[in-house]
Structure P
Amino acid sequence: MTGGSLTSRTRFAAAEVLGGRRRGLRSWLPFAGPAIIASVAYMDPGNYATNIQGGARYGYALLWVVVLANLMAMLFQALSARLGIVTGRNLAELCRQHFPRPLVLFMWLGSEVAAMATDLAEFIGAAVGLSILLHLPLMAGMGGTAAATYVVLALERAGFRPVELAIAGFVAVIGASYLIELAIAPPDWRAVAVHSVLPSLPDADAILLAVGIVGATVMPHAIYLHSGLTQDRVIARGEAERRRLLRFSDIEVVVALGFAGLVNMAMLAMSAAVFHDGTHNATAEIETAYRTLGPLLGGGAAAVFMVSLLASGLSSSAVGTMAGQVIMQGFVGFRIPLWLRRLVTMAPSFVVIALGVNPTEALVVSQVVLSLLLPLPMVALLVLVRRADVMGAYRPGPVLFAISVGAGVAILLLNAVLILQTFGVPLPLVG
C-alpha cells in the first residue's frame with residue numbers, strides 16, 4: 001500500500017499548481033494528505049498514556065521532551081517524504097535494493113515487531129475508549145475496534161483520497177477535543193512556556209518516561225510509511241515541478257506535525273493542570289484518568305477525553321496497518337490481503353488483554369519498544385538520503401544533515417540510557 005490512486009480531479013488540480021497555472025492559499029490542498037496521515041502516529045493512544053503519566057507525576061517538567069521529540073519527528077518525516085518524492089520508491093524498497101540481504105532481513109523482522117508494538121498501543125487505546133463510552137467489556141470493544149478500522153481501510157477501494165479525508169476528520173476531532181479540554185481546565189500558561197524550552201529530568205524514573213515520550217512521538221512505522229505515501233502520489237514532470245512538490249511537502253510536514261505537537265503538549269499540560277495536585281499525582285492509567293476527570297471537571301470533560309481517545313485509536317490503528325503493508329511489500333516484495341495484515345498486527349493485542357495485562361502498562365511498554373527499534377529506519381534513512389546515487393542533487397545540505405545526525409545521536413543516547421537503567425546501572429540525576 002503506497003500513496004494509492006488519487007481522484008482525477010485531485011491529480012488535475014495538483015498538475016495545475018505544479019505547472020504554475022493555479023495559485024493562492026488553496027493551491028496546497030491537492031498536496032495535503034501524506035503528512036496528515038503520518039501525523040496520526042504522533043497522536044496515538046501511546047501518547048495519551050505517556051503524557052498522562054508525565055503530567056500527573058511531574059507537572060509541566062517534561063514538556064520540553066514533547067517539543068524536542070516533535071521537532072525530531074518533523075525532521076525525519078520531511079526527509080522520508082523527500083526520499084519518496086525524489087526516488088519514486090519507499091524506504092523499505094530502497095533498503096532492500098542497497099543493503100546486504102542479512103541486514104535487510106534483520107530490519108524487516110525488527111520492523112514487523114515495531115508494527116505489532118505500534119498496533120498494541122493504538123488498538124488497545126481505541127478499544128478502551130469504545131468499551132468505556134458504550135459500557136462494553138474490553139474484549140467486545142476490541143472486536144468493535146477491529147471492525148471499525150477495517151471499514152476505514154476499505155475506503156481505499158474508492159481511491160486513496162477518501163482515506164486521507166477520513167483520517168483528516170479524525171485528526172480534527174482530536175484537535176477540537178483538546179481545545180475543549182483546555183477551555184474546561186486551563187493550564188498554567190507561564191509554566192507551559194517555561195518548561196517547553198527548559199530541560200529538566202527530576203529523577204531516574206523521569207528518564208524512562210522521557211524515552212517513552214520519544215518512542216510515542218518519533219515512530220518507526222511512520223518513517224517507513226511517509227516515503228510510501230509520497231512515492232507515486234503526484235508525479236512531477238521535470239525538475240522545476242519536483243522542487244515545487246518538495247516545497248509543498250515540507251510545508252505540509254511543518255503544519256501537520258506542528259499541529260500534532262500542539263495536541264501532545266495539550267495532553268501533558270491538561271494532565272499537569274488536573275492531576276498534578278498532590279492527590280492525583282499517581283494517575284497513570286487512561287481509564288483512571290477518565291474516571292477521575294468526571295468528579296473533578298464534570299462528565300462532559302470525561303466524555304470529550306474518551307471521544308478523542310477513540311478517534312486517535314481508530315485512525316492510528318488504520319495508519320499502522322497501512323504502514324505494515326508498506327514495510328512488508330518493500331522488504332520482501334509481496335503483500336498480503338488487507339484482512340490478514342490487520343489480523344497479524346492486532347493479534348498480540350488480543351493476547352495481551354486475554355492474559356490480564358494492564359492496558360496502560362502495555363501501552364507505555366510498547367512505546368519503549370518502539371523507541372528501541374527506532375534506530376533501524378532512522379539510520380537507514382540518514383544513510384540513503386546522503387547517497388548521491390539515490391538522491392542526486394536532492395541530498396540534504398551539510399547543515400541539515402548535521403542537524404539530522406545530531407537528532408539521531410540524541411535518540412540513540414536516550415535508548416542507551418534506558419538500557420543501562422533497565423539493567424540496574426546507576427545513573428546521575430539531572431535536576
Structure Q
Amino acid sequence: MAHVLVDAANAARLAPLAAERGIRSLHMEEAAAGDVPAARRSWPRLAEEGRALVLYTSGTTGKSKGAVHTHGSLAAQVASLSEAWEWSADDAIPNVLPLHHTHGLVNVTLCALANGACVEMLAGFDAESCWRRLEEGGLTLFMAVPTVYAKLAAAWDAADRATRTRRSVACRRLRLMVSGSAALPVPLFARWEEISGHRLLERYGMTEIGMALSNPLRGERVPGTVGAPLPGVGVALVDESGEECADGVPGELRVSGPALFCEYHGRPEETARSFAGGRFLTGDVAVRERGSFRILGRASMDILKSGGYKLSALEIEEALRLHPAIRDVAVVGLPDEEWGERVAAAIVAEGEPPDLDELRAWARGHLAPYKVPSRLVVVSELPRNAMGKVTKPAVKTLLGIGANRR
C-alpha cells in the first residue's frame with residue numbers, strides 16, 4: 001500500500017489529492033509514534049540484486065554515464081558509512097546538496113533515514129541561510145563540498161564579531177563535519193578549523209562505488225589525504241603492468257566490494273572495460289603513505305606527462321594556492337610537440353591579479369622547475385558543475401581564449 005507522509009501544516013491541502021488517487025495519508029505524528037504496523041507489514045521484501053536507481057556520473061572529464069545501483073549495493077553503502085561515522089537515531093543533519101548525486105542522496109539522506117535520524121532538506125545552498133540554520137541548533141552532522149565550505153568561510157569573514165562568535169559556537173555543537181566530492185584545499189582545511197574547531201573529515205568515493213576511503217571519525221585526520229578503506233570495501237593500488245604498488249609508489253586505485261554498481265545503463269561494453277579481476281577501475285591515481293591514501297588526480301586529466309615526468313595537477317594546485325594573491329587555481333596539461341604536455345594554470349585572483357612573470361618566479365621557490373606552469377591565465381571564476389567540481393575540459397578552453405594569458 002502506498003502512503004503519503006504529511007505534516008499538520010500541509011494535511012488539509014494534501015489529503016484530498018491523496019484520496020483521489022487511493023493513497024492513504026499518514027500524519028507525521030503517527031509515524032513518529034511508530035503507530036504504523038499495518039504499513040510496515042505491507043512493505044515488500046526487495047531482492048538485493050534488484051535494480052534500485054540510476055545515478056549519473058559528474059561528467060567532469062567525459063560524457064556522463066548512468067551507473068545502475070541495486071538495493072544491495074545501496075544497503076552496503078549505508079551500512080559501511082553508518083558503522084564508520086557512527087550514525088544513530090539521535091543524529092540530525094541539514095541537506096544542502098542535490099539529490100541527483102551520491103553525496104546528497106546516499107551519504108546524507110539515505111544514511112539518515114536508515115538510522116532513524118532527522119534530515120532537513122534546505123532549499124538549495126545559500127551561505128547566510130545555512131549559517132542561520134546552524135545557529136538555530138539541534139543538528140549533529142554537516143556534509144558539504146569544498147565550495148560550500150569556502151562560501152561559508154567567506155560569509156563568516158564578512159560578518160561582525162558577534163555574528164562570527166555565534167557561528168563558531170554553532171559549529172562546535174556538531175559532532176562531525178565532512179567534506180567530499182572534490183579535493184579539499186589544504187589552506188581551506190586549516191581555515192575551517194580556525195573558524196569552527198573542526199578538522200574536516202575528508203573522504204573519497206565515486207558514483208559507481210559509493211564511498212571507498214575515509215579519514216577516521218576518531219583519530220588523526222591528515223590534510224590532503226582521504227584516509228583508509230571503509231568497512232566492507234577492498235582497495236588496491238595497481239601500476240601500469242598490473243602489479244600492486246608498494247607504499248609511496250603511485251598507482252591506479254581499484255575498488256571491490258558489495259557497494260559497487262552493477263552496470264552502466266545501456267553500455268555493456270563500457271561496463272566490461274571498467275572491471276578487472278573483480279575490481280572496478282576508478283581511473284584515479286593515488287599513493288598510500290603510512291596507511292592513508294592521497295589522491296593525485298584523474299589519470300585521464302590530472303596526471304600530466306611532461307618531458308618524461310608524470311606530474312600531479314592536484315599537487316601543483318596545492319602549491320600555487322599558497323600564494324597570497326591566489327584564491328583558487330586549476331592546473332591542466334596542454335598538448336605540446338616538444339614536451340608532450342605543457343603545465344598550464346587558470347587562476348582566480350584574491351584582489352588585484354598577480355603579475356604572471358613574478359608568479360612564475362615565486363612558484364620556482366615552491367615547485368620543481370618542470371612543475372612550474374609555462375602558461376597562465378587569470379579568470380574571474382573556475383568552471384564548475386552542480387557539485388562544485390572543476391570541469392577541466394572547460395579550463396583547457398579558458399587557457400585557449402583567456403584575455404590575460406601568458
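Where a number appears in this text, it was derived from the coordinates with a stated rule and is not lab data. All of these numbers come straight from a predicted model, not from anything done at the bench. Cβ atoms are built from the backbone, for glycine too; each structure is taken alone.
So Cα extents along the principal axes in Å, computed for just one structure, reads 62, 46, 44; which one of P, Q is that? Computing Cα extents along the principal axes in Å on every structure in P, Q gives 62, 46, 44 only for P.
Looking across P, Q, the calculation of mean count of other Cβ atoms within 10 Å over residues 10-17 that yields 18.2 traces back to P.
Taking mean count of other Cβ atoms within 10 Å over residues 178-185 as the criterion, the top structure among P, Q is Q, with the largest value. As an exercise: helix-only ellipticity at 222 nm (-39500 (n - 2.57) for each DSSP H run of 4 or more, over all residues; to 500), calculated from one structure in P, Q, equals -8000. Which structure is it? The value was obtained from structure Q. Each of the structures P, Q was assessed by relative contact order in percent (Cα under 8 Å, 6 or more apart); the largest value belongs to P.
Source structure of the calculated read-out (mean count of other Cβ atoms within 10 Å over residues 122-129, 13.2) within P, Q: Q. Structures P, Q were compared on FRET efficiency 1/(1 + (r/R0)^6) of positions 98 and 218 (r between Cβ atoms, R0 = 35 Å, to 0.05), and the highest value belongs to P.
Among candidates P, Q, the computation of mean count of other Cβ atoms within 10 Å over residues 202-209 that gave 17.2 used structure P.
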